[in-house]
Structure 1
Amino acid sequence: MLHPADLAARLRAALEPDPDVVPAAGDRLAAVLALLVDEEDPSLVFTVRAPTLSRHPGEVSFPGGLLDLGETPAEAARREVGEELGIDPELPELLGALPPVHTHVSGVLVVPFVGMLTSLPALSVSEGEIQEVLVAPVRRLAALELPMERPREDGTIWHGWRYELERHTVWGATGWMLHTLLELLRREAPWATT
């Protein structure tokens with residue numbers, strides 16, 4: 001097994017350190033933070049969005065949200081982790097970004113960052129935004145991964161990935177980001193996914 005510093009170094013080398021992302025006309029820019037908890041069996045932290053939210057209620061996502069005026073995507077990802085989970089925004093080691101993902105339903109271009117924690121601190125969850133926090137081992141997520149197809153209203157077919165976690169399904173933009181991260185881990189740190 002790799003030492004946490006080795007895992008961080010491998011991921012940092014494979015991720016975009018400072019993405020220069022420009023959304024298309026009419027799209028909004030958002031950022032999320034895939035929190036990798038690097039314990040003996042590395043895990044990822046997900047949030048279940050509150051059912052009262054106007055966008056994607058009840059869906060599983062990584063902590064994150066729209067950028068505030070003048071904010072960089074990295075700053076937004078860190079701020080949202082603090083607001084949603086009560087984690088000190090400076091605590092996660094920011095390793096870099098995965099390729100951005102466009103959400104067709106809400107017209108948002110999401111920049112997914114990967115951050116590392118050596119352990120998960122006590123959480124103070126924002127009940128207005130978050131219904132539940134899920135922590136899932138990377139190895140389990142890799143084993144659960146299944147391709148998924150879903151018809152769109154325009155007659156096209158959306159292709160992506162899904163992960164069944166007890167009462168919740170990770171899919172959509174989050175499923176796509178998770179698949180991309182798992183592929184990176186399979187290549188850079190295969191011990192974490194098998």
Structure 2
Amino acid sequence: MDKPILHFLDIETTGLDCTKHEIIDITIISVYPDGVSKVFNSLIHPAHIETADPKALEINGYTPFGWSGAMDMDTAAKQIATILVSGYVVGYNPSFDWGFIEAMYNTYQIPLPKRIRLIDVMVLVYEHLVPLGLTSLSLNNTRKFLGWSTVNCHTSLQDTRDTMKLYFLLIRFPWYKKILLKMRNILYKFQGKRL
């Protein structure tokens with residue numbers, strides 16, 4: 001099997017329902033077999049802000065002023081379609097993100113790619129970090145467990161970067177790294193710090 005293109009993807013949306021909510025922030029970091037990577041990052045102006053969930057907008061930091069220079073939905077859909085032609089989409093619960101991509105494609109009559117596969121980094125987190133003491137699979141809790149910063153979380157760019165970092169950390173996670181992480185967590189607990 002040829003080495004595929006890995007498209008690390010994260011979106012922020014106006015809510016959780018892809019039938020009525022929209023993508024307002026997207027990042028795709030495409031890593032090609034030769035090691036070259038390309039970043040697509042854009043805010044997207046929602047076409048139907050009236051259907052937005054106010055809590056989602058608060059979490060994502062949406063303001064009309066902050067999105068005043070954002071790409072329109074139609075242009076964004078066409079640009080995304082030129083990137084996600086083939087390869088693997090790697091994300092943290094990527095079926096959620098892909099549902100919104102499909103809905104966007106359907107709205108703008110863009111044909112779905114035939115050769116896209118999804119890789120969920122949450123499975124790697126469950127496999128490698130839960131046995132070491134991680135108690136919640138959320139991306140934020142995983143960051144805290146690993147001692148990573150949560151600054152700029154819930155922005156597509158930071159969440160995509162951290163998902164990519166997690167993937168490459170855990171995809172071939174050797175036993176000695178597991179032991180070191182377990183020892184660090186025991187030391188933190190001994191010192192009274194919570195992870």
Structure 3
Amino acid sequence: MDARVERAMARWPDVPAAYGWLSLDRRGRWRLDGGIVRNRATREAINRNYAVDERGCWYYQNGPQKTFAALEYTPWVYVLDGHQRLHTHTERAVSAVESVWIDEEMAVLLLTEHGIGVVSDQDVEVLLDRFCDSTSRLLDADDVEHRLTESTLADPQLFLDWTGLVPIQRIARATAASRFGFYPQPAAMSSATREPT
């Protein structure tokens with residue numbers, strides 16, 4: 001977090017939080033009041049000061065004010081750079097993919113050292129091309145689809161070949177937030193639900 005932000009938080013600790021202005025889309029683009037944030041300095045400031053509270057609500061610490069982000073899917077969006085290296089939408093490098101999930105819409109979710117995130121739809125084809133079986137044999141799109149649709153098992157016997165074989169599991173999109181402990185549509189707590197001070 002920026003030092004100036006930390007100073008502002010210390011100086012004005014009781015600034016009310018903002019809701020309904022900031023959102024993160026499936027491609028990792030920040031949106032303010034629905035419009036894509038195109039100003040580079042603003043994007044970089046949001047990226048540097050992006051954090052999560054104890055409820056699992058993600059926000060941008062804008063000086064002394066928390067501006068909560070509505071998430072189109074997950075709190076992180078993973079993208080590939082020109083060298084096929086993974087990083088977050090906030091430009092943090094990914095060193096390890098811990099687990100891989102695929103939902104009913106063929107969206108790919110990765111759990112990395114940063115947390116759970118969906119792969120940008122612009123990059124998911126690259127990962128799909130690295131789906132394989134347990135012997136590292138790469139699978140074509142038809143074989144992947146067959147394993148996902150025909151299997152009655154939760155485990156479709158698919159792997160992602162990414163610095164080693166990582167098993168791919170199925171997930172229902174509607175269960176991702178509760179499973180991974182994030183809240184996609186943050187709202188202000190009423191006085192009845194606030195923690196006692």
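Across the set 1, 2, 3, distance in nm of label points 7 Å out along Cα→Cβ at positions 18 and 162 reaches its highest value in structure 1.
Out of 1, 2, 3, which one gives 13.4, 36 for Rg and Dmax of the Cα atoms in Å, for residues 50-105 alone as computed from the coordinates?
The read-out comes from structure 2.
Given that helix-only ellipticity at 222 nm (-39500 (n - 2.57) for each DSSP H run of 4 or more, over all residues; to 500), derived from a single structure, equals -7500, which label among 1, 2, 3 identifies that structure?
Values: 1: -7500; 2: -12500; 3: -5000.
Checking each candidate, the match is 1.
No value in this document is a laboratory result; all are computed from the given coordinates. The shown structure was predicted, so the numbers you read here are calculated from the model rather than taken from an experiment. Cβ atoms are built from the backbone, for glycine too; each structure is taken alone.
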